[in-house]
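Chemist: Multiple structures are listed underneath, in structure tokens.
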Structure P
Amino acid sequence: MSFALDYSGFKVLLLAVLLPPAPWLLLAAWGGWRLHRQRRGGGWMLVAALLLIWFTSTEAVAELLSRVIGNPPALAPEQIAALRGRTDGAVLVLGGGVRSVVPEYGIGAPKEVTAERLAYGVFLARQTGLPLAFSGGIGWGARQLQQSEASIVARVAAQDYGLPLRWSEDRSRDTRENAANTLPLLAQAGVRRVLLVTHDAHMRRALRAFEAQAAPLGLQIVAAPLGLREDSLTSFSDWCPSSGGFARVRYLVYETLAWWSGR
């Protein structure tokens with residue numbers, strides 16, 4: 001068994017235990033057991049678990065977590081306009097996963113996270129006139145894939161958006177490898193400014209990896225986050241569970257764990 005397979009299996013198991021709602025379900029089960037055994041604290045543990053399940057499935061808590069993490073702001077229209085006409089820049093989109101086969105199409109396609117990043121990357125490339133790059137191979141948790149993320153996204157970019165990738169990096173398995181494999185490729189092509197496209201929750205970790213690799217190459221990294229919210233705290237529905245709120249909280253927790261682990 002290879003190290004990559006060992007690490008992949010351990011990562012999947014660890015995330016299954018640490019990501020919501022698993023910790024709250026375990027807390028509820030423990031509280032229910034204590035309550036059944038007539039031991040102190042069981043009822044409070046059960047109530048706390050139910051409240052945590054509720055609130056960590058809301059857009060409001062996701063927004064609060066995002067603000068605590070401190071994500072960079074979105075690119076302003078004037079910042080985008082200032083990049084027009086430059087010949088030393090590139091728009092770099094980071095992969096977020098693909099599906100090897102989508103039944104309705106019969107071929108592979110980007111997962112929602114990757115599709116959103118690609119759409120914003122195409123938007124920036126068209127607004128600025130900068131060439132488009134993509135970085136993504138077969139991740140640690142996607143060993144079953146037969147095609148890299150980059151190969152699938154290259155087809156989508158060309159066929160669906162009519163904007164072929166200028167650079168396509170297909171060996172990276174994580175964010176650090178995205179930076180290590182892609183930035184030298186761009187530097188050799190004369191790129192000096194890189195618009196880094198990824199989701200707001202992932203941007204802090206991506207900047208840490210990319211800025212460390214960019215400095216020796218003389219590259220400037222410009223954060224181009226997406227997925228930001230203007231207001232997710234004021235309406236009643238923001239405090240009610242939703243699939244979007246649950247997914248966003250889960251993603252923020254995942255990125256926080258990845259940041260702490262140094263991956």
Structure Q
Amino acid sequence: MTVYFIGAGPGDPELLTLKAQRLIRACPVCLYAGSLVPEQVVAEAPADARVLDTATMTLDDTHAEIVAAHTRGEDVARVHSGDPSLYGAIAEQIRRLRADDIAYEIVPGVPAYAAAAAALGQELTVPEVAQSIVLTRVSMKSTSMPEHETLENFARTRTTLAIHLGVRALREIERVLIPHYGADCPVVVAYRVGWPDQMFLRGTLSDIREKVRAAKITRTALIMVGPVLGEVRDFKDSALYDPDMPHVLRPRVRAAAG
């Protein structure tokens with residue numbers, strides 16, 4: 001018996017990996033986070049499967065279901081949104097599984113920031129503009145952040161930020177980021193990426209809060225901040241395909257003209 005922590009991606013059922021789909025179709029027990037994972041993602045669970053929405057359940061509740069499945073010798077599809085390694089709350093579940101000697105496996109999924117970039121039709125690592133992405137969140141009412149992982153510390157790098165769970169903290173985000181990024185730094189708020197009602201709001205650090213307020217977005221949104229999110233056109237081509245730059249798979253440099 002194995003518990004499979006499955007990344008369902010941001011919401012679009014077609015963004016499931018083949019492995020994720022195969023396991024959902026096969027497992028006799030399916031526990032999914034219904035507040036973040038659409039029912040369509042688990043719609044292909046076996047007709048006689050025990051399918052439970054864990055949105056109202058506690059950690060004790062979900063673990064009890066897993067222990068019962070273990071007793072019956074039934075595999076469990078534990079379906080999470082996005083990629084389970086990012087804010088998936090699987091560490092505490094794994095700790096209990098290990099204590100009870102229950103096998104588990106993690107199946108990665110498409111993270112929200114990657115799905116957002118795809119929907120926006122752009123690359124997030126443009127040569128000499130942006131080459132790094134910080135995935136972070138704000139505390140608000142959830143678990144506190146480690147003391148060194150502050151938004152202020154990340155802001156000093158001026159790299160692209162993907163801020164989770166922060167749409168209700170935009171005033172504080174503006175206060176911290178504007179001194180480092182500037183008031184006109186591009187911002188994208190990606191709401192329910194991959195769902196039928198997905199929405200993308202473009203703005204700057206100085207006006208995005210008003211746009212979010214007007215759109216009445218209060219949850220399930222990713223905030224992305226950085227110059228790469230603007231109209232970036234004047235940048236160098238990547239050296240990856242430069243004929244004058246040899247590498248192990250293209251060792252020869254083209255001959256000089258003349």
Structure R
Amino acid sequence: MSRGLTIGEFAQLTQLSIRTLRRYHESGLLEPASVDPASGYRYYTAEQIPTAQVIHRLRELDMPLADVAELLATEDAAQRADLVGRHLRRLEEELARTRAAVASLRRLLRPADDGLDVELRPVPAQTVAAVEGVVDHHDVVPWYGEAMAELDAAVAGLPPLGAPGGRYANELFTGGRGTVLVYRPVADPPARGRVRPVHLPAAELAVAVHAGPHDDIQVTYGRLGAWVVDHALTVDGPVHETYLVGPRDTPAPAAWRTEIGWPVFRLASSP
């Protein structure tokens with residue numbers, strides 16, 4: 001009786017290398033149908049060909065070995081779909097980060113010739129509805145989304161007094177963790193859940209507007225920072241952002257407008 005396909009024959013039929021098949025065996029993903037105890041030769045069956053090809057496709061998509069093993073171990077179609085869906089979402093997030101990095105790099109390598117329009121502006125004190133927390137830098141985006149959703153629900157029906165905004169402590173950038181405050185200016189700010197009235201003190205800001213999505217907002221931050229240094233100013237306090245036009249206003253990222261405000265004061269030696 002035939003002992004099955006040798007590893008070389010199986011490699012030909014699946015278009016996988018012998019080295020790859022050995023790795024799949026060692027990791028427990030695809031064990032041979034039998035192994036000769038005397039020679040150690042591996043033998044496979046034709047029924048294992050589709051499994052080998054599925055593993056190969058999943059690994060081409062960089063699915064972790066543990067997830068591949070879990071997918072192969074279940075016969076539940078819904079669970080398999082969930083595992084694949086979760087991995088695809090991770091790939092989409094990685095692709096979005098890659099695109100953002102490329103967009104930022106292109107702007108850095110080919111900076112705009114036009115000068116940055118910066119305004120020195122006094123901002124009066126105001127009391128706003130706000131959510132505040134200490135956040136890791138890599139968690140800012142999801143934290144912001146949850147906080148803004150809570151704010152929107154809390155102030156629904158109240159007259160708005162301006163665009164939503166945020167305050168980002170210097171430690172968030174220098175140490176990777178710091179205080180973040182997001183707010184909506186409304187009449188009679190409520191106290192509900194994490195939402196509470198917060199008094200924002202008056203400030204002097206160097207203000208510039210970033211046009212478009214936030215993929216390359218760091219470039220605008222850098223240009224504004226250079227302007228501050230060139231004009232003998234220094235930063236004093238958290239970075240201010242005001243979301244003049246954003247995703248809740250239009251689904252077109254090119255139309256988004258984010259105002260960046262750096263609290264500043266003139267150095268004693270400046271004119």
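Chemist: Going by percent of Cα pairs over 28 Å apart, for residues 56-207 alone, which of structures P, Q, R comes out largest?
Modeler: Working: P: 21; Q: 34; R: 48.
Largest one: structure R.
Chemist: Let me ask something else about it. If helix-only ellipticity at 222 nm (-39500 (n - 2.57) for each DSSP H run of 4 or more, over all residues; to 500) computes to -17500, which of P, Q, R did it come from?
Modeler: Details: P: -17500; Q: -7500; R: -12500.
Of the options listed, only P reproduces it.
Since every read-out is calculated from the coordinates, none of them should be taken as a lab result. Computed from a predicted model, the values in this text were never measured in an experiment.
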